[in-house]
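Colleague: Heads up, there are several structures right after this.
Rule-based calculations on the coordinates, nothing more; no lab input. These numbers come from a predicted model, not from an experiment. Cβ atoms are built from the backbone, for glycine too; each structure is taken alone.
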Structure I
Amino acid sequence: MRIAIDVRKINDFGIGTYLRNLIRHLPGFDSDNEYYLLCYRRDEELLRSLSSDFHLSFVKAQNYSLSEHVTIPIKLKRIRADLYHAPHYVLPYLTRCRSVVTVHDVIHLLFPQYLPSRFALLYAKHMIGRALERAELVMTVSKASKRDILGFFDVEESKIRVIPNGIDPAMTRELDAAELDRVKQRFQLQGRNALFVGNIKPHKNLERLISAFAKLREDPQFSDMTLILVGDEISKYPSLRRAVARHKVRANVRFFGFVPELTLVALYRSADVFVFPSLYEGFGLPPLEAMANGIPVITSKISSLPEVVGDAALTVDPYNIDEIADAMKSVLVDQSLRERLIKNGRARAKQFSWKEAVSQIHETYLAALD
């Protein structure tokens with residue numbers, strides 16, 4: 001059988017991590033079927049470095065464009081695909097072979113105010129509904145996401161498989177003291193710091209995080225604290241810069257943008273606390289990455305995050321700035337709490353494996369082909 005996977009989002013934060021680990025691990029589960037990756041030519045070197053066990057089929061159509069509804073089905077026909085895996089909610093209209101789809105979340109429907117237009121909302125709702133209807137099987141990454149899908153769409157529950165994400169082994173690699181010092185010197189990391197990692201988008205709730213951090217620094221014992229925000233496309237959200245200026249913490253809040261994996265690991269291990277007050281997550285991988293690196297985690301008590309972190313994190317109301325600030329204070333001064341969170345966090349992170357996740361994705365492929 002020939003199985004095609006759309007990997008055009010290979011460089012994205014969330015879906016990109018999903019795709020990179022799928023490509024790394026999938027050959028270990030299947031030597032009988034042929035796999036084709038639908039990709040951009042610019043990503044050829046990256047894809048070859050992840051695995052040489054796939055055929056590459058180059059496409060030009062951009063994600064969410066009208067042209068992908070024609071281009072992708074033509075490619076699938078040319079390679080005579082038996083199954084197509086759409087790793088997000090767009091299943092091209094003219095697709096004729098069997099398909100599976102991964103719907104990571106329904107954030108566009110829960111927070112339509114963050115979309116650029118009403119048309120974008122209608123398009124997202126229509127395409128998610130159509131993908132759920134047309135696909136043989138649907139994968140999602142948490143029970144919370146499954147509940148959200150069922151809340152918006154009339155789809156048979158047994159059709160949806162919950163397959164949690166895993167921890168990328170690269171995020172727990174060994175770092176010697178010299179490597180860690182190089183990163184600290186390069187970014188001029190001094191004193192203690194609170195860290196956030198993720199997409200810089202409104203639902204990540206970073207304005208409230210900045211406000212909570214400013215409140216934390218009002219206490220003299222935290223005057224050495226720095227807040228580090230790691231994530232790309234910061235320039236799209238000038239409100240964050242304004243929030244920093246408004247709270248007079250411009251010298252204490254640093255925007256690092258995208259960083260390579262090795263640097264990110266070093267930033268995790270240099271942090272004193274990881275804060276992730278997101279308003280919504282289909283899964284929420286960064287808190288687990290922080291736990292795997294021995295950093296105490298504060299995150300939201302809503303959406304999928306309590307399901308993911310279990311009892312290994314301090315959970316807060318993400319709308320309550322005082323609660324976020326108080327949680328940071330507690331983690332920074334209460335040594336027994338820190339030790340408990342670090343211990344439980346390491347144990348929790350070990351429960352999430354990309355190898356296990358890809359094994360279940362592979363089983364879903366076979367079930368869809370049966």
Structure II
Amino acid sequence: MKLYSKVLIIGGGPAGATAARFLTESGVDVILLERNLSFVKPCGGGLPLSAFDELNIPKSIIKKEVKTIKIVSPQGERIDIELKGRNLAIIERGEFGRALQNRAEEKGARVIEGEFISVISDKMYRVGVNIGGGKSDIVSEYIIAADGVNSKVRTSFEIKPSQSFYTVSEKIKGINTDICEFWFGSYHAPNSYSWVFPTIEGISAGTGSSGQGNIKTLFERFKKRRDIISEARTRIYRIPIWKGDLYNKGKVLFAGDSAGQVMPLSHEGIYYAMKSGEFAARALIEEKVDNYKRVWKARFQKRFVLMDKLRNYFLKDDVSAEKLVALYRRPEVQEASIRLWLRKDSSRESLKDYIRLFGKFLS
């Protein structure tokens with residue numbers, strides 16, 4: 001069997017599904033290929049409320065709204081930050097992903113469950129896939145590779161895998177909270193942080209680390225510190241480290257985790273995956289592949305570079321993490337962070353305010 005489409009999108013997560021919707025809304029013929037339509041990526045499930053209006057996502061799939069964030073230093077200093085209406089939406093990742101895929105399908109995308117095998121590049125791309133146990137070919141003019149941190153498309157084009165760090169998490173019932181918590185300390189989250197997010201039936205808790213070897217031990221340490229007792233299923237997952245060096249290879253565009261587009265310091269990925277899908281789609285609608293890189297860098301490059309520098313400074317050791325938490329006692333730091341992180345204010349003034357407040361740590 002051979003299928004044809006103007007654009008083949010490989011990967012049905014937030015990046016791929018968003019790209020499919022924008023393309024089909026403009027009348028572009030799209031196939032969205034997802035290896036496992038029932039897969040649910042381990043995720044805290046936090047997304048800025050402002051993103052729903054920005055990306056025209058129905059708010060009916062929001063499970064909870066978080067109005068307060070707590071940060072905890074290595075030595076135990078705790079600061080509560082009121083979000084003042086710029087709230088954080090909590091979604092259930094599986095349901096959220098299906099909703100994005102369904103919207104793309106309603107607009108005309110052909111959503112197919114199948115596995116990418118290989119790609120041959122000529123005047124068109126001929127992609128070998130496995131659909132329902134049988135081999136097929138999909139021929140397309142463009143490809144959007146949105147197949148995650150373990151991108152097989154990336155490997156097929158002999159592009160090195162992203163550098164990454166690891167997270168381990170559990171969904172735990174019977175513990176309730178209305179706030180998001182970020183806990184710092186090398187004892188349980190070296191060069192990263194641990195977290196607690198509310199869910200429908202309890203909490204999502206986890207920790208991050210640059211290495212996989214002792215990550216379960218680190219997570220047990222965090223649970224002990226946070227007084228969490230659980231026997232829930234533990235899931236380990238890789239998160240790419242942003243480098244900003246991959247956008248496209250020819251008419252193949254890389255979006256979301258396959259391009260490492262995860263915000264340094266916060267490790268926020270959903271919003272930036274969807275924006276990368278939008279930008280990639282708009283570039284293909286205009287049939288100007290280079291516009292993808294240009295628009296992404298104009299919108300996000302300075303922000304990502306800044307956060308990468310702050311990550312390198314504040315997460316290098318506990319002394320620096322203490323400084324980070326102490327800064328958040330200041331109302332102006334809280335306000336600047338809310339504008340940048342939750343309102344997604346991309347104005348020059350917003351970034352300048354952040355640099356003014358944190359600039360002495362960037363040299």
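Colleague: Figure out for me which of the structures I, II the number 20.4, 62 belongs to, where Rg and Dmax of the Cα atoms in Å was derived from the coordinates.
Modeller: II
Colleague: Further question on the same structure: Mean count of other Cβ atoms within 10 Å over residues 153-160 was computed and gave 12.4; which structure, I, II, did it come from?
Modeller: For mean count of other Cβ atoms within 10 Å over residues 153-160, the value 12.4 is produced by structure I.
Colleague: If distance in nm of label points 7 Å out along Cα→Cβ at positions 25 and 281 comes out at 0.6 when worked out from the coordinates, which of I, II was used?
Modeller: It traces back to II.
Colleague: Hey, another quick one. Just checking, which of I, II has the largest value of relative contact order in percent (Cα under 8 Å, 6 or more apart)?
Modeller: Numbers: I: 16; II: 20.
By relative contact order in percent (Cα under 8 Å, 6 or more apart), the leading structure of I, II is II.
Colleague: Shifting gears a bit: Among the shown structures I, II, from which was the value -13000 of helix-only ellipticity at 222 nm (-39500 (n - 2.57) for each DSSP H run of 4 or more, over all residues; to 500) calculated? Numbers along the way, then the final one.
Modeller: Details: I: -13000; II: -9000.
Working through the options, I get structure I.
Colleague: Out of I, II, which has the highest value for distance in nm of label points 7 Å out along Cα→Cβ at positions 137 and 169?
Modeller: Top value of distance in nm of label points 7 Å out along Cα→Cβ at positions 137 and 169 goes to structure II.
Colleague: Let me ask something else. Thinking of I, II, which structure, once FRET efficiency 1/(1 + (r/R0)^6) of positions 201 and 265 (r between Cβ atoms, R0 = 25 Å, to 0.05) is computed, gives back 0.60?
Modeller: Among I, II, the structure yielding 0.60 for FRET efficiency 1/(1 + (r/R0)^6) of positions 201 and 265 (r between Cβ atoms, R0 = 25 Å, to 0.05) is I.
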